[in-house]
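Just so it is clear, none of the values below were taken in a lab; they were calculated from the coordinates. In this text, all values refer to a predicted model and were calculated from it rather than measured experimentally. Cβ atoms are built from the backbone, for glycine too; each structure is taken alone.
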Structure 1
Amino acid sequence: MKRKTVFTGFGLLIVLSMLLAACAKTGGEAPATTTKDTFIFGRGADSVQLDPSIVTDGESFRVTGQILDSLYMFDKGSTTPVPALAECKANEDATVWSCKLREGVKFHDGTDFNADAVIFNFERWRFTTHPYHFASQVFEYYEAMWGGFDDASIITEVKKIDDYNIQFVLSSPMAPFLANLAMDMFAISSPTAIQKAGEAYGTPTGGCVGTGPYKFVSWEEGTEIKLVANEDYWGEKPKVKNVIIRVIPDDSARFLALQAGDIDALEQAVVEDLATAENDPKLQVITRPGLNTSYLAFNFKIKEFQDIRVREAVAHAIDKEGLIKNFFGKYGTVAKNLLPPGLLGYNDKIEDWKYDPELSKSLLAEAGFPNGLSEVTIAEDVTDADGNVVYKAGQVIPLRLYYMPVTRFYFPAAKEVGEGIAANLTAAGFKVELYLEGDWPTYLGSRRNGLLMGLYLLGWGGDNGDPDNFTGYFFGSGTQPIKREGWYQNAELAALLQKAVTLPDPAERAKLYSQAEQIMHDEVMRIWLGHNNTPLILSAKVKGYITQPVGAENFEYVYFSD
């Protein structure tokens, strides 16, 4: 769609639009008809951190999305950005965005929400010399979505006009600017809270402080996070007073807890439990649109994976149809693009890799492995975040397949899927060691530092409904190998993606993203596995739950009814 000026003027129209935004925060449902005042959501893994600017995992955003507001938000059930804490308009060439901030809003600790608070947050994320941009923390989303830190940032300045008016100055136009502002990771935290807690902000001891419908109460790591309603919320008040987000790692145990009434909702279950839920009148199954992709990735520091014939052999070894049928059920579809179907730039002309184990064996033989592949060689030294050599050039290690330690909305039954892929690979001439790296934060940390040395399973859920949040996030950052993406990069692809994000014409953008998909396919740089219309199972008494394509639902809409 063409980028339009969504700001209709200051004064009365601003007030009216912000009132409409506040109305958008209500679920539009009838008041609760029971006295139950606590909503308990069961999940398979804990949050990594509650400072959304330094994490990438959905379980963190599931919590911070209740506590913190962004300048924009996504309209209910859609990826359309609408005003939240601000309303913005662009100048003629869309390089300056003037934003009117919502007045009369306070953070949960009593700090005023104003221009200084917004500037503090954006400058903290952008500047590596900022006193609260700690070297121990990784602001990955800012780097990926805004082009880099310091002078590399597309945002060159956030200028204060007065207490409730600011301007974002950009180095170039950016088509998804408002969509980026609406993302959970760019929610606005209390500067006072960050200054008080320092590096502990977002941890169980530091908590997090926003302007959202719920306040942070406590975090018992590995067990649960408790929230309480913000009675002074600028939007419509939450219908349920308390929210508990509880960790139950085992999929079956989590479903049993729902059946027993110990929790009120969960996301994703094994196929058998989903079938049970669909036939249980005490439960309901709803779905989140499949704005996600699961994939199998290569670490390109491994010499053998630098040979496209080996990567093609892996691609032909995977029985995608069987994996989707057995583990995703009717909610999943086979993927052949990184972009989910329906997203701008999806390339339906791509012919997916056919499942052909014998062809895999032939390709391996052609690549010099007539007896299959069970060990791989490190192509060059691999260092950790502190610069220590973890793997030396020439070192030979077993061929590993890393599987995720948690169930995710894009990846049900992660270990079982890993076992299925391992069986596929074995039948095609590979001998893999199914490998557990550690818990979820450890797995994500190893991925971020390029230390998953083999094949590894992961996925991505869209944060803003724009293709740049998929392709650009992963591969749009220049010509050097990106360690967090398995040390892959392609200069042609990066340049194409950097151009696509600046174009106002959606048709022109679509052409470039479609080209990007073809490049990624032809290079076999990853193997896309599936898209999941993520099922959520809730007690039949839960009402007002609205699924969001971007993932982090807003619990203030929820209430209970007999």
Structure 2
Amino acid sequence: MKKNVIVIGAGGAGLVAAINAHENGANVLIITKDYSTRSQTCMAQGGINAALSNAGEDSIEAHIQNTLKSAHGLANEDAVRFMCQEAPNAIKWLDSIGVPFSRTSESKIAQRTLGGASAPRACYAQDYTGLKILHTLYDKCLSLNIEILNERYLLECITDKNDNEESYVCGVSVLNKRSGEIEVYESPSVIIATGGYSRIYHTHSTNAVGSSGDGIVAALRAGARVSDMEFVQFHPTAMKNSAILISESARGAGGYLLNSKGHRFTNELAPRDEVARAIDDEILKGEEIFLDIRHLGEEFINRELPQERKLAKLYEDIDPVSELIPIKPVAHYTMGGIEVDENSKTVIDGLYAVGECANHKVHGANRLGGNSLLELIVFGKQVGENATKYAFKQNNDISRGVDISAKSSDEFIIKIKEYTNEIDFYQKQKFIGDLFYLHVAIKRDKGILEYVLQDVEKLLEELPKMGVSDKSKIYNTNLIEFLEFKNMLELSRLVLLGAISRDESRGAHFRVDIPKENNEEFKAHSIIDRDGSVSYEN
């Protein structure tokens, strides 16, 4: 049976979109390159924001203003208002489908304060919030018999043009990782929900290895636009040696940030960009930085922060009940992504995007902690409904008479396999990750950024020399990893183009050569087209 809606990605955003498309009458297919339970949604440990006032006085307006302030003037106020106003309904829905939120003594959903919030607003499930939400959504999809195809790698969003030369999506081509065959799936509505691109920083990221921005690159190649690619959020508290995330919930619960002298040097609950820069300043002075939750006590840590204790023991051989946790900031979340309108639609008819791969303009220059999970629930519901409505408007004429074939994708894979492998792309991937962590991270300088761009462009030119050594078809992980590397190189170029063009400092984009905001020229979103040109739009 042909599908009304195809969802690419099975993280939180993709699952919410699929559930809502199904409940609006669509035949839905989810396609994912790994498995849903490996999604990056699992790493959103701290909580999901909603002004419920269960743990202190709060309001939707306060949530809106906190979000706008954190965004440093780049958020779309209408989109922010929509998200914050829908937040209580999002929590109510999650509660109704079985998310096991932590509770107060009065059986209300428990809430804690995260950075940049004026009230305890983040609803949580211990420090497993994203994981619990993801598993509940996955169970819901299974109960609805929504079809999920695992281990399919997105190659292309297939498009055509109407009589007015306007592009519309027809379907997608994917590489079946198990068989090595190219598969084509037709649909009038395609939702990209493939996550962000923080893995361009390689090991200097909290993200899983699959966070390579594949959906963003595929959408761009199809003719979509991307925006705000220069804004990459660095989480202040990843463990020093492993880059494993220690949730903001640890600071929300009262954890301290200490330097080598044992001094607290910043407001632990300031917005993430401010805290990350404060830590970086201390590191540049030669200080080591630690997170201290010892004073919270073993009973509290085991009850409210069990995962943080387990992770510290497993990856750093540290027991935070009695020891300091050595930490550093690493890449965590990408605010930029596929440009979408108020309906979650790209400039291509039928092509939608949601979650971290999309730019709904609710995070701006710096995401407020607790808003990422909220975004995927609110806009996941919206995009599922809108993609279904669009599909039904096409009168179920899914292919519109277009000859959908795998020919171009087949030719692409054949060409890749003909590349030589005289250069080891794994080494180059590490090289770019290290280079980005040094020079395209918390603090940036235009002159150095331009040199890094030259390195990236040289590697893009040398791709035909970095081919795969494994020419087989079945489970060719070497090929998949090369395709991911290729996409990450292209995204690295876009991040640099945005960072070089934005001659100011704003939120997560801090230029040491121009350390102030320039509202006259740059209080606007950077837009990058397929040809790499950068423009600014409000």
Structure 3
Amino acid sequence: MRNKTGGELKWWQKTIAYEIYVRSFKDSNGDGIGDLNGITSELDHLKELGVDAIWLTPCYVSPQADNGYDIADYYRIDPAYGTMEDMEHLIAEAKKRGIRIVMDLVFNHTSDQNEWFQSSRRGAENDKSDWYIWVDPKEDGSAPTNWRSIFGGSAWTYDEGRKQYYLHTFLPEQPDLNWANPAVRKELQSVAKFWVNKGVGGFRMDAITYIKKPERFSDGEADAKDTLAGIHAMTANTDGILDYLHEFKSAVQDGTDIFTVGEANGVFPDQLPDWIGENGVFDMIFQFGLVDIDLPDENNWCETCSWSLKDFKSFFADSLQSCETAGGWFPVVLENHDQPRSISHFFPKDDKRDARAKALATLLLTMRGTPFIMQGEELGFENVSWQSIEDFDDISTKNHYAFSLAEGYSKEQALESVLRFSRDSSRTPMQWEPGENAGFSTAKPWLPVYPDHDVYNRTSEKKDPGSVLNHYIRLAKLRRTCRELTDGDYTELMPENEQIFSYRRMNESRKATIFINFTNREVSYDPACISDAEWIFGTEQNAKKGLLRPYEAVIYEAPVS
């Protein structure tokens, strides 16, 4: 299988990736928390789904201030999730099924309980003194700058022991590492090589655009409401970051067949040649234009903006063109552990939940690039509908709720905003079967399962030929048999149409044309563009050329003449 330039596609360009939120996938020991052995027990489900790579959220030792994204020891598995032997068993069992494990590397920051930070905070008389960002107070004793952390509040915390402030892009429990120190970079390279030697197939690099800090710390333009300036604008994608990342790539990735994907908030399309492809630092990067399409200010969930299908389609056209120009590859993502559920995010709520889920599944698995399925997405999960902020676990959600109240929004408005955007919606336990706790655990789960788990679960959906799950399984098989859906180029059709998303995937021998109705009503189109094509797949029976029922998706195929 070859790409447009004639080169052979790499394994990760042909794969379907699947994100597992370890804490919520499957509990094997009855403590209400998902674990590694639980994942191993359900590998066959993922194999049937066509998955070849599993991205695990962090499962390292952590005090769980941010559900594992605060790492205390990169070389050990958190006991809540199992042991290193369990991880090795998972890697081996996945390999038997042709599946590779992809680890989440959180390298912008550690936990404040990490021994590196504990040593660093003891002062200048130790070898880790400057492994973190320490700065003296201003003359009046206040923080060095007016930066606001991404989770709200000052990005600086004062340490009584060192009599200095340390920087944290996120929570105070997540102090930022000092990448300017060569010893830090070397240690992080050692962490990654440790996991490569364990047999993992790649890495997702968390919050990677924040690792390089400016040479001088200065105040940013303050928001009149809280006198703080967002840290993203002050540190994201700072000059010199690529030098660090090229060094990491050379030390860790060169000579292997692993792949890397960076969470790269702040990287713009014209910068992609520096970030992806042969001359870049990653194989792919996650971009935020689509998931933030209705969120003009990431710090204020109460304020949203309208968007059109044309805007939605433009994201794919622009991103794919930018990736092609850069010689890189596109990760296709509609939701992840930091985002709301896609059928709630991109469609209004109505009685056609399955149809909405199937429409987006068709887009996800026929778009050019590597699709990433978020656990539960294949079952048609939607956003939670909890009625109190006390029901939520996510620290970011609680902070946004408090921020909304402080800004003068009502409790009803604040709750409505977190129901739209809370990260908890993508983190509720996986639903395996009808009954108590949905087969996730024999104990009370750490986060409630959806009330509809007797209907939306793996066992029930597997038995239903028309289910969302079986739609995903059929699409995955189609993607493997119709090569153009993997290696074919992408051409958008009807770009001005505000009802239908249509595009063509074509390689040297076959072409597939996809039509997806993004509305809850019947729409028509000119069938002339598929006059020579045959229907090969769809969400409805008895598809009619030129006509799409509500949320209907169809695929037509023809030889290249």
### Task
Please state which of the structures 1, 2, 3 yields 75, 53, 48 when Cα extents along the principal axes in Å is computed from it.
3
### Query
Just checking, which of 1, 2, 3 has the largest value of FRET efficiency 1/(1 + (r/R0)^6) of positions 177 and 481 (r between Cβ atoms, R0 = 25 Å, to 0.05)?
2
### Message
Looking just at distance in nm of label points 7 Å out along Cα→Cβ at positions 41 and 441, which of the labels 1, 2, 3 belongs to the structure with the highest value?
### Response
2
